Every structure is written in structure tokens, then in C-alpha cells.
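Undergrad: See the structures that follow.
Just so it is clear, none of the values below were taken in a lab; they were calculated from the coordinates. In this text, all values refer to a predicted model and were calculated from it rather than measured experimentally. Cβ atoms are built from the backbone, for glycine too; each structure is taken alone.
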Structure 1
Amino acid sequence: MKTYFKTFVVGVLVLALKNVSIAQTPTSLTTLVQQSFQHFPKLKEAEQLIKAGELRVDVAKTALLPYVNANASYSYVAPTMKATLPLPEGTREIQFMPNHNLNVGVSAGYGLYDFGKTDLTIRQAQENVLSARHTLELNHHNLAYQIAQLYYTIAFLEKSKQVQQDVIQTSESVLKQISQRVQNGDALEFDIVSQQVKLKLAQNRKVDFQNQIDKQKITLSYLTGLPVSEIASADLALTLDPHLPTKEALTQLFNANNKDVQLAKDRIQSAETEVAIAAKAHLPTLMLTGSAGEKNGYMPNVNQLRFNIAAGLSVTVPLYAGKRYDIQRKAALVNLEATKYNLEAVNATLQKDVEMVLTDLKSNEQRLENVRIQVTQAERALALAQNRLQNGTITAVELDNAQTSIEEARLAELTYQFQWFINQLELKRLTGDEFWKN
């Protein structure tokens, strides 16, 4: 048992935060992460939002292009202005406008200058696309670490189940010894019953481990789209590196790489653009306009359709809109302040999360030191129990207790090592490390 546990706790997976790197990830984990990227609907939704944002950028850019419209109108007007003129050959009635007014043609326009309002609208649309891309990266990031935690949790539970199986085998062996001793009159029926109770408890714990494994695999199947039967557990082997970066170094890392921080900064940038747009909303717009077509109403024959053209400049100057522009500007400034507070909140939350993880690491380090002493003591107690059993001074049940104590201590050691590993993995997530790209 001692050799077995020392073998499986040797390290091939190293999380050395000192150099800000993650150990080589098993290919199967990388495959699961990439599979989840292709399958998970939330990511597909984010991808479609990016495409929609890019189309909005194209829509905003159309404001820089001219527009052309086809127009047709008809109206009946009565009465109309008429006059009777005396002529040598007699009188003649002249109509100054037709009763049936027709106008068919095309009109065009082009924005010459709007004080940068269109450029700001385009920039805001582009910033929204950037924010959508960062949202997708954040979803990728969180999903990848969720996959990794599930993956290694399954491996840990498999190892724990193996340890529990060893406990069961030991209990079964002791139960046989007790049964033999009862037949020989060296033990009591009470010893058999007590050992059977311990055996059932150990078997139930193994069932609990298997139940947890099945649930983790179901979750992993949900995230990746792979059947549960195709999800194989990893071979868990840990090496713990006590050399961790300082809180200050971690703060610099998450300020530069954390996805939540990036999104908070995107919101500030977009809010600043919104302020700029609101500040220019009251400025005029200069347009070049033109039209061509046919309409009636021209003297001397007002009913005849005639070709006509028109060209000119137009200026639109907002004079009064019920204080709308001023309210929009104030609202944009308030929103900008809110986004700055949001960044402060994100940074504060990350600081808190980092400090909690570092605290957990220190606590687990102390627990590991204690449990290693416990393992050593349990091994010594087992050696003494074996000698005493040979001398006939203790029962097989007492020997089983000593063996079970070792296995439980080693299971606790494995648990604390795994918790240390998960703590380091969480630091990687907080600092924005993309292990699946390494």
C-alpha cells in the first residue's frame, strides 16, 4: 500500500505560477475543451452576436454614402387660379396651375459635413463588436476552466474510489480472518458483526464516489456534446510547487489579462464614445441635394409633363427639442461614471478572489504537513499492530482499524493535494491564462 500511494502521487502535471505557465495539458483535455467550443450553444449565441454587430457597423457606414430615392406623387387641386385675357381674336382663359398635379422623378442627397457625428456612430458600433468579441473570449475562458475542473475532478474521484476499494479489500480480508477465529473460538460473533458494518460503510462510500463520477461525466457530456460512454478519465498525478507569485504580481497579471477586466474597460470606452455623440447631437448637418424628373404645372400649358432638375445645399440646425440633447448628454455622463465604478468593482472582486485562493493555498499547505505526519504515525501504528497480532495481544479488528487509518490518511493527503491543484487552477483562470492554446 505504501509503495502504491507513493507511485501515484508523483508528478507529471505541474502548475508553477512562479513562471506563469501551466503544465502540459493531456491531449484528451484539450480535445474536450475544443469540442465544447464547437458544441456549447452559449458560444454559438455569442458568435452570432458578433456577426450582428459587424452588420451594424456596415449599417452605420452607409451614412457616409449618398442616397437616391424614386418619387411619384399625385394631387387634385380645386379651384385653381385662372385669368381671362382680351385678345384681338377674342378672349382667352389662362390657367396658372393644373387641377391634376403629377410629379415623377428621382432625388439624391449626400452628407457633406456633420461635425463628426457619423464617424462617432461608426466608432461606437465597432466598439460594440470588440466588446462582443471579448464576451466570446470570456465565455471560452470560463467554459475551458469548467471543463478542466470537471476533468480533473473525475480523475481525483477515480483515485479516491481506488483507495476505497483497497479499504474494502482490507475489510473483507479481516472479515475472513475473524470468521476463522470465531470457528476456532478465538473471537466473538460481535467481532464479525462489527466488521460487517465497517465493510458496508466502506462499500457505500465507494458507491458515493461512483455516483459523483457519473454526475461529473453527465455535466461534461452536457458541455461537450460527447456521449458519457466516450468520456475517459485522466490519470491524476500531481506535483505541488510551493513557490507562488506575490499578490502584487497576480494583481498585475489580472489587470493585464483578465477577461472581466477587459470587458469593464470596453464598457468605459463605449460610454466615452456615447458622451461624445451626445455632445454633438445639437450640431447642424450640411447636405448636398438634387432631383430630376417630370411634372406638370409649367406655363403656358400647365397640364403638360415637362422634364425638370434641381440642385442645392441644405442645412439642418436643431433649435429646440424639449431639452432632449441636454438630457442625453447628462445621461451619457452618468453612464460613464457607472462604468468606471463597474471597473473598480471588478478589480475589487478579483482582489478578493485572489486573496481567498492564496489563503486556501496556505491552509492546504498546513493541512498537508499535518496529514503527512498523520500518515507516518499511522504507518508506525500499523507496524506495531502487526507485531502485536503475531504475538496474540490484539484482535484482527484492531489490526483492521490500523490499516484503515493509513488508507484514510492517504485519502486525506490526496484530497488536500487535489485542493491545492484546484486552487492553482483558479489562479490561472483569474490571471487570464489560456492553457488550451499552449
Structure 2
Amino acid sequence: MIAVEEISPEGAAKTTAGNYFVGNYPPFSFWNAEGAQCARAALAQPPVPGTPMGIYVHLPFCRRRCHFCYFRVYTGRDARQDRVGQYLDAVEQETALYGQTPLLGGRRPRYVYFGGGTPSFLSIEQLTRLFNGLQRHFPWDEIEEIAFESEPGTLTDEKLHALKGLGVTRLSIGVENFDDEILRSNGRAHLSKEVYRAYEVARAAGFQQINIDLIAGMLNETDVNWKECVRKAIDLEPECVTVYQMEIPFNTKIYKEMHEKGEIVAPVADWPTKRAWVDYAFAEMEKAGYTITSGYTAIRNPSVNRFQYREYLWRGADMLALGVASFGHFRGTHYQNEKDFGPYIERAARGELPIARGMALSDDDRLIREFILLLKLGRADAAYFQGKFGIDILQRFSEPLNRHAAAGYLTFGEDRVTLTRQGLLRVDELLHEFFRPEHRTARYT
């Protein structure tokens, strides 16, 4: 049995509906149409010298919608080939429009990240078209990383070799669990045999940086199953293992069923159990030679296998986000595209950037955003923030730092804030205390 921490007050540990993972700041619920105008205004300005730039491409098509999925995805008839073609037309048109702006025109991305959805849902021909179209407007001659998310059942031998030929450097395989019954009960489209086949072929194709995802707290997971998942993940010897703790946002199938039954608590593991499972996974991976580099990731060789998308984005780089509902950031301004397929396609076809909402950040917002995101790596260096923002983070955040230190979640001295393992396991829970007061109790999305 994996040891589970005590929790108080009673009930505080249960998994209820809502967003747990903190991916940005300020919260998305504060972004609005007025902010979209700020994003357009930012595009008319020149880039800030020395600011790197990357690209995120959202590919929202899947074979099946997982019961815990909260992303903008399309399945079945909504993922017909003609709709995929329409979508790629819109992405290329959107890319061309951005390439004509003073802020982004002529810039070279440091990374490109293909997320979803299921990017590997696309055919080889569609992927080739997409990759070539992006490079027509934003050449990849300074690229450091091309990251690509995939679902094992869509990774044919031919597609894996094609992706390697197209330049993908970091292949992420959404394993989530190795037990077929658990995969089925959570609505996953793949089974374990497809994981092993895809992984073997990916290695044969020459991929030298493979990440696999696991989720702690899926429906029907147990201590025994989790230990087996960790063992099997380590046995594969991927360069990176990413471990998420299950959350139940309001737009998931699990929440809809909870709502229909009048239930408040989700039918998944509670937070102490999920934290204990991740703690076990990290400990076993450390024994196998991995290094824990964030609240979610274990990496075999951090000096070689760097996740550039995360490194640049969390340090304030500009990110051009393409596709329906995608989130981007440039020149101190957040933005999100139209969240529905029709409006996104129509606006791109009219030659109009499909930005729906946004938010211009104050200097303090930018400081908080970067501080909390870097804390997810387990540490924050005071000299870095003093040099970039002219702010002493130990003074600016003294109250929450002292509270978290007293609880045993972090330590800090003159030069650095460092999370303890228990702090790292609950980092997203801790981050809200660093928010501005008006952002702490609002709905996150």
C-alpha cells in the first residue's frame, strides 16, 4: 500500500469539479473582447528586442473524446476529412496573416508545438501540407525543437517514419495507463498493445526524445495498478515521463454525469491519494536514474533532453497560437482564438485574425505569471527576477512564502525559493496565494 497523507479539514481532500492545473496568469475568466483589441494593437508594434518566439498549433480532431477531456476537440462526423481540410485551410490563412504583421513578420521560431486534440489523427499528406505551410511564412532555420503530441492508435509505422522525416524532435505519446480495462472505462481510444507497438516503431524510426504521459487518478485506478504503470513506464526507458493528477473541469463527460446525478464529489481518487501516487512514481523514477524537473516531469538526462516549449513559454517568450480555441501570448498580451469551429473558419476565410478575447498584462501581472510558472519547476532564482523586473521576489511575495515555508512546502534564502517534494506535489494548489487578491477566488477559466 502506498502511504497517503493525513488531510484536514474533513472533506477538503475530495476531488470535486473545477480546474486544478494552473497554466497561465491572470486567470482566463478575466480575458475579454476588449483584451482582443489589445492583442491586435500589440501586433502593430515591433517586437521587443531579444524576445524569442515560438508557435503552438492546435489540432482538435480525435478518434474518441476521453471522459476526462476538457479541450476543444471534434470526433465522429465532426472530424470528417472534408472538415480537416477546411481547418488546415484556415490555419494556413491565419499563419499568413500573422506573417504580415510588424510584430511577427520575418521572425524565426525557436520551437513549434503541435497539440490537441490528437495531432497524429491527421494523415501523412495532411501533416506534410501543414508543416510546409507553416514554414512558408515562418522559416524553421533557427528551430530548436519540434514537439508533437500523439495517441498510440493513430501512429502507424508509415506515419512515425514520416514525422521523423518532417523534423519532429520530441514525440509525446499519450499512454495515460497500461491497463486495458482502465483505458476503456476512461474513454481512451487506444489499448496497451498499441502503446508498445508505437513505441517500438518510434525507436526504430530514430526518435531520440520520447515522452510518455501518465495520469494519476483515472477512473478505477488502484494502488496495484499504479505501481504496475510506473514499472512499465520505467521499463520502456523513455527520455521523459510526464505525470498529471486527474482534475474534473466542468466541460468533461465525468462532470456532466456527476451533475445529472446531483453528485459533488468525482468518482476518482482524492487529492492525497493522487499526490501519494505521483510521489511514488517520482521516487521510483529517481531510483532508475531520472531527475524530477517539475511538478509533473521526470527526465533521464536534463542536460540533453530539454523541453524547449516549456522553457521559453514560462520565461515570457512570445508564442503565436494557431487554430480554434488556442491560447497565445505576445508583447505582454494574452489572447485566445474563437472557441468554435464555425466562427474560427469563417473569420480566417474572410482574411481576419480569429482572435476572440485577450488581456493586456500589467508589469505586476507579468511578474506574477513568470514567478508562478517557474515555481512549477521547483525553484525560482531571486537574481533572475531582480534583473528582469527590478523586483525583489522575496519581499514582494513575503507573506505567502512565509506561510508555505511554515507548512513545509518550500524553503527560501537570499537567492532562491525552492519547493520541497510535498510542495512540488501540490504546486498548483499553492500558486493561487501569489495571485493578486481580485484573482484568487474567481473561476479560473
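Undergrad: I have 37.2, 138 for Rg and Dmax of the Cα atoms in Å, for residues 132-387 alone, calculated from one of the structures 1, 2. Which structure is it?
TA: Answer by label: 1.
Undergrad: Could you figure out which one of 1, 2 the value 21.3, 59 for Rg and Dmax of the Cα atoms in Å was computed from?
TA: The structure behind it is 2.
Undergrad: In addition: Please compute mean count of other Cβ atoms within 10 Å over residues 292-299 for structures 1, 2 and give me the label with the greatest value.
TA: Structure 2 comes out on top.
Undergrad: Can you spot which of 1, 2 the value -23000 was calculated from, given it is helix-only ellipticity at 222 nm (-39500 (n - 2.57) for each DSSP H run of 4 or more, over all residues; to 500)?
TA: Going label by label, the one that fits is 1.
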